[in-house]
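Trainee: Listed after this line are the structures, all set down as structure tokens.
A short reminder: the numbers here are calculations on the coordinates, not readings from a lab. Since this is a predicted model, take the numbers as computed values, not measurements. Cβ atoms are built from the backbone, for glycine too; each structure is taken alone.
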Structure I
Amino acid sequence: MIRLRRLARDTRGVAAVEFAFLAPILILFYFGMVEFCQGYMALKRTGHVASMVADLVSQNDKVAKTQLTDIFAIGDQIIKPFPNSPLTQRVSSVTRVDATTYKVDWSVGRGIAAKLTPAQANIPPNMLAQGESVIVAEANYDYSSPFDQVAPYLTRFERVAYLRPRTVDVIPCSGGC
């Protein structure tokens, strides 16, 4: 009985036992926050790529397909430190023909084979007057977690930026756009 009472009063190992219970939960919480922050940073960078492409194209009076390829390469630099292979981009010029009709003047993509359709452009209402155009830049990124071994999943980030041309109503594209 004396040994049992002495054992009940002994508190030397309580902290170690509490740590053993809490450590796995805290470690999972930490890695979850790291994963959330990494995913959020990839999402923000995808948005920056879309807005940067639209901004660079909208500053021109005319563009060529080779020039757009160079602009897409800048997007590869913006997405870093993430790998650029899952990044796909497309930039298009869409003009309002009349109150309900839009046409795609040109569309160039990298990693996106199909050209943009007027329905896909999803131009906000009353954004354009008749005869005006908008540059539609899209960036898509397939984010893969560095912790895929533990919890595999894939998240696709899709961002679109709309910018009106700055110096002309419609920016023409040459070179097979």
Structure II
Amino acid sequence: MGSRRAGADVVRLSRRLSHVLRHAPDSAGLTLDDAGWVGVDDLLAALQLTRSQLDDVVGRNDKRRFAFDDSGTRIRASQGHSVPVALGYGPAVPPDDLFHGTVERFLAAILAEGLRPGSRHAVHLSPNAETARRVGARRGRPVVLRVDAAAMVQDGATFTRSANGVWLVDAVPPHRLSRA
């Protein structure tokens, strides 16, 4: 029972960190710099955490959503921001196929309009179908879409890759999508 409680605490804290570091730093009285970084000491004080708790959440996050800088004194979300940040990821050539996980209720709109970032800065794509399936499963029974990234590169799309391996692009047109 104790480990189940600890696991729930890690998930709860991970969600709180995502909210603060991606969407609402001001909700904790924090300000991100232009690249999305905030001082670890400032974050610990704002969220009333210990460094050990923070290290545990960052280390246990299977998606590596958070990253420390080289000095270990700053932290940021790896991607998924709805607040303005310039993460500094340079252009990268993606594999020929990338994947996007969703659920059936969004499928018709996606196939008609393509993938758009919504409130985020970029569309998030997975390097493999299994990861996309896990992403889609967070909202129900997953549907995995294949993205013809090679054709998008030929069309002039620019891809970047976040520190945790998520591929980012401005949008995916519907004619570059198919069910996996």
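Trainee: If volume of the Cα convex hull per residue in Å³ is calculated from each of I, II, which structure is the one that comes out at 164? Please list the in-between numbers first.
Mentor: Working: I: 164; II: 126.
Comparing all candidates, it corresponds to I.
Trainee: Can I ask one more? Check the numbers for distance in nm of label points 7 Å out along Cα→Cβ at positions 68 and 84 across I, II and tell me which is largest. Walk me through the intermediate numbers first.
Mentor: Details: I: 1.8; II: 3.1.
Top value of distance in nm of label points 7 Å out along Cα→Cβ at positions 68 and 84 goes to structure II.
Trainee: Can you rank I, II by relative contact order in percent (Cα under 8 Å, 6 or more apart) and just name the one with the largest value?
Mentor: Details: I: 28; II: 21.
Checked I, II; max of relative contact order in percent (Cα under 8 Å, 6 or more apart) sits with I.
Trainee: With FRET efficiency 1/(1 + (r/R0)^6) of positions 44 and 60 (r between Cβ atoms, R0 = 30 Å, to 0.05) derived from the coordinates and found to be 0.95, which of I, II does the value describe? Intermediate values should be presented prior to the final figure.
Mentor: Values: I: 0.70; II: 0.95.
The structure behind it is II.
Trainee: Further, regarding this structure: If helix-only ellipticity at 222 nm (-39500 (n - 2.57) for each DSSP H run of 4 or more, over all residues; to 500) computes to -13500, which of I, II did it come from? Working shown, then result.
Mentor: Numbers: I: -13500; II: -10000.
Of the structures listed, the value fits I.
Trainee: While we're here: If you rank structures I, II by distance in nm of label points 7 Å out along Cα→Cβ at positions 20 and 100, which sits at the top with the largest value? List each step's numbers first, then the result.
Mentor: Details: I: 7.3; II: 3.2.
Comparing I, II, the top value of distance in nm of label points 7 Å out along Cα→Cβ at positions 20 and 100 belongs to I.
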